[in-house]
Structure 1
Amino acid sequence: MSMVWGPGLLVMLADTDVGNIVTAAQSGTEWGYRLLPLPLLLIVPLYMIQELAVRIGLFSGQGFGALVRTHSGVFWGWAAGGALVLTTLGSIVTELVGIAGVGEMYGVSRWLVLPLAASGLLLVVLSGRYRRVERVAVVIGLFELSFLAVAYTAHPHLADIGHDLAHHNFTDRHSLYLSAALIGATFNPWMIFYQSSALAEKQLGPEAYTAARWDTGIGATLTQILTASVIIAAAATLGLHKAGVPIDSVGEISEAMTPLLGEFTGRLVFGAGVVGAAVVAAIVCSLALAWGLADAAGVGQGGDDTLRRRWFLVSYGAGVVGATVLVLLSPDLIWLTIAMQVINAVLMPLVVGLLVVLAARHLPPAARLQGSYFYAVAGTAAVVCAIGLISALAGVS
């Protein structure tokens with residue numbers, strides 16, 4: 001059963017990526033603790049949705065993209081693949097923004113940091129098998145736990161939290177926009193592609209279902225607690241010093257947080273957390289892109305290995321190189337990073353809708369989403385999708 005552990009935890013660690021960190025920090029800075037309940041309330045929906053990805057990978061032996069193409073047709077296969085491309089490229093951009101931000105925090109130009117980071121990502125993924133990449137990414141990703149320490153040392157006051165929650169303006173468009181961004185940062189479409197394909201790639205079957213569910217549940221809880229910890233840390237520090245003024249850079253987040261741990265240690269801990277988050281997410285979403293596009297093209301599980309490898313090289317290489325160029329040429333990506341999370345929320349109904357339909361209709365009878373749990377999952381997913389979409393539209397109006 002040891003082979004089961006990894007995809008669920010890894011995809012959740014990847015979910016707490018640079019885009020998530022920036023969005024949570026911006027939320028805490030502008031709105032204090034007002035948006036703190038949102039990531040905690042999303043633990044259950046996140047588990048429900050990713051658990052369906054587990055069912056697809058284990059009970060069909062295929063990735064999500066392949067199952068969409070098989071049962072919903074080529075059009076929907078490429079529609080899901082298009083959503084995957086957009087969200088993956090956005091994620092790679094934000095991960096490289098984080099790495100560049102840490103470099104600039106130490107006075108190193110992005111023109112030096114980004115080519116090195118891109119080369120490292122290409123080498124670590126293209127030079128090894130899946131299991132090797134997974135182990136490396138999990139170890140690096142554990143640096144994200146540093147945000148728990150930052151939140152703890154911030155010593156938030158319960159009275160302040162209660163005051164913010166009691167005085168939240170739910171109709172403010174900036175608040176709605178950040179709410180949509182938090183939802184999008186939680187539900188990245190590539191997570192569904194990755195977890196289902198990773199389990200299928202391992203050739204695991206129904207006997208691994210219980211362990212995979214635990215893996216997913218622990219990961220969902222951890223990632224949302226980490227997101228909440230960033231909001232707490234930002235609200236207790238940046239929110240006080242900036243009085244609701246938005247942050248402008250990744251480095252600015254570190255400058256406000258690091259005095260809590262001391263200049264040197266604070267920067268080191270913050271930098272390790274950001275780089276760990278960026279590396280895990282870049283590896284995971286890139287693998288999801290490679291697998292998902294291969295599935296959309298009909299060369300996924302069971303397809304021609306040479307053709308699959310070609311799709312992998314082209315999609316992964318193009319994604320990393322293209323994202324690197326975008327970050328190099330862009331002067332400020334903080335709000336672009338947040339906008340990419342909002343795009344995730346807008347695309348969420350398409351991907352999650354297909355996921356629920358597949359789980360309800362095209363899995364073996366014993367594994368199908370049915371009965372009262374079907375209504376619970378479908379209803380919860382519909383509510384979250386609606387809130388994300390409405391908040392996104394209201395936020396940009």
Structure 2
Amino acid sequence: MADFGGPKWLVDRREEGRSAFERMGIPSATQEVWRYSPIGNLELERFAPALAEKVNEDIIPPQLLENAATVVRVLGGTPQIASHDLAGLSVTTASAHAEGQELLGSVVGGNEAIVALNDGYLSDAIIIDVKRGALIEQPIVIVHHVAPGASFPRTFVRMGDGAVATVIEVAIGGAGETLNVPVTEMDVAERANLRYGAIQLLGSEAWHMATIDAKVEKDGVINQFTAGLGGRYDRCRSDVALVGQGASSMLRATYLGSGEQIHDLRTKQDHIAPKTQSDLLCKGAVFGTSRSIYTGLIKMQRGAMRSDAMQTNHNLVLSETARADSVPNLDITENDVRCSHASTVGPIDEDQRYYLESRGIDPEHAQGLLVRGFFKDLLDRTTVPIAPALAGLVIEERVEEEGI
């Protein structure tokens with residue numbers, strides 16, 4: 001393993017992370033949060049540490065860089081911090097941050113093997129601080145240039161009271177033997193509003209196992225959008241804890257599988273305080289021999305009275321050899337709450353297809369229109385800027401390539 005150096009606390013943290021991962025070991029598909037996954041096929045010894053590479057500007061979607069408040073590039077897991085002159089915004093590395101040691105792990109806590117693995121091998125982390133009452137109008141963009149080998153990027157976003165900002169993370173590159181294990185933690189203070197987007201566009205052989213964890217205080221708001229479009233095995237675990245009265249969360253998520261891809265999304269909407277709200281909508285499609293897995297949990301803890309949660313997962317299965325598994329769950333230990341969940345798995349609705357064909361649209365074009373409309377519905381219901389438009393362009397390209 002490369003010697004990343006850094007302050008003593010970071011070196012010690014790596015040692016502790018490696019020790020913790022050795023104790024826990026690689027997760028097993030017998031665990032509920034890894035059910036249906038191919039985690040048993042992961043051979044860590046195959047992946048040498050990724051080395052920072054020169055940025056290939058040609059593969060960066062131009063809309064990411066246009067009108068961004070600031071752009072941070074991460075090369076092989078190592079952040080390259082650019083200067084900016086925005087009042088109320090601080091972007092630095094954990095090793096250079098006065099509270100870096102305390103901030104890392106303050107949300108996730110390192111109690112999962114994949115997070116411990118990230119702890120054990122991260123070179124450094126990005127710390128984004130949005131000061132109390134600050135309004136950052138343009139998105140803060142993080143471009144992860146994922147190099148062949150193993151990368152362990154880390155991002156921590158801290159929103160001050162009443163602050164407003166948008167953070168977009170995009171993973172690109174990842175050709176050949178690639179393992180990318182990013183962890184993003186977000187702390188949303190009282191009355192703050194954070195919009196967050198994560199798009200994965202890695203090469204067709206990459207393993208991508210992401211952890212996204214958010215904590216929202218009183219009257220805080222977090223709106224998230226995630227899209228898994230690349231990779232061979234694409235996993236995203238997205239948890240949100242609503243810890244303050246009146247906190248709210250919205251998540252829009254999508255994936256599109258082709259070939260032998262596996263897209264794996266796990267979510268938890270954890271209602272801890274009263275009068276909290278969460279709204280989750282996930283829509284994905286699979287064709288070829290690809291697979292998708294969705295497992296979601298709404299947890300209503302004691303004390304979360306008068307809270308409201310929705311969880312919806314819709315899947316299109318566009319070939320006989322594709323497969324989608326959807327497992328919504330509820331865990332309710334409080335009265336006077338409202339929860340709902342819905343899940344569908346199946347081919348294109350034949351009534352909708354018939355309607356289009358009856359108006360002169362041939363069968364192939366009818367299917368394409370329905371698939372595009374399926375995704376457009378989700379993208380139009382997303383409030384995070386840039387990310388859904390970028391995902392929509394990639395989805396359109398993939399649909400064209402597959403002749404749908």
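Can you spot which of 1, 2 the value 1.02 was calculated from, given it is Rg/Rh (Cα atoms, Kirkwood Rh), for residues 31-142 alone?
Source structure for this number: 2.
Match the computed value -26500 of helix-only ellipticity at 222 nm (-39500 (n - 2.57) for each DSSP H run of 4 or more, over all residues; to 500) to one of the structures 1, 2, and report its label. Spell out each step's value before the answer.
Numbers: 1: -26500; 2: -5500.
Value -26500 for helix-only ellipticity at 222 nm (-39500 (n - 2.57) for each DSSP H run of 4 or more, over all residues; to 500) corresponds to 1 out of 1, 2.
Which structure, out of 1, 2, was FRET efficiency 1/(1 + (r/R0)^6) of positions 119 and 239 (r between Cβ atoms, R0 = 41 Å, to 0.05) calculated from, if the result is 0.65?
Attributed to the structure labelled 1.
In terms of relative contact order in percent (Cα under 8 Å, 6 or more apart), which of structures 1, 2 is highest?
1
A value of 4.2 was derived for distance in nm of label points 7 Å out along Cα→Cβ at positions 295 and 359; which structure in 1, 2 was it taken from?
2
Name the one structure among 1, 2 that Rg and Dmax of the Cα atoms in Å of 19.9, 61 was derived from. Could you put the intermediate results ahead of the total?
Numbers: 1: 19.9, 61; 2: 20.6, 70.
Here the read-out was taken from 1.
Quick check on the output: 197 is volume of the Cα convex hull per residue in Å³, for residues 103-222 alone, derived from one of 1, 2. Which one produced it? Can you show the working numbers first?
Details: 1: 197; 2: 88.
Corresponding structure: 1.
Out of 1, 2, which one gives 3.8 for distance in nm of label points 7 Å out along Cα→Cβ at positions 71 and 279 as computed from the coordinates?
1
A value of 69 was computed for percent of Cα pairs over 12 Å apart, for residues 159-214 alone; which of 1, 2 is the source structure?
2
Here, each number is a calculation from the coordinates, and none is a lab measurement. On a predicted model such as this, the values are computed, not experimentally measured, just so you know. Cβ atoms are built from the backbone, for glycine too; each structure is taken alone.
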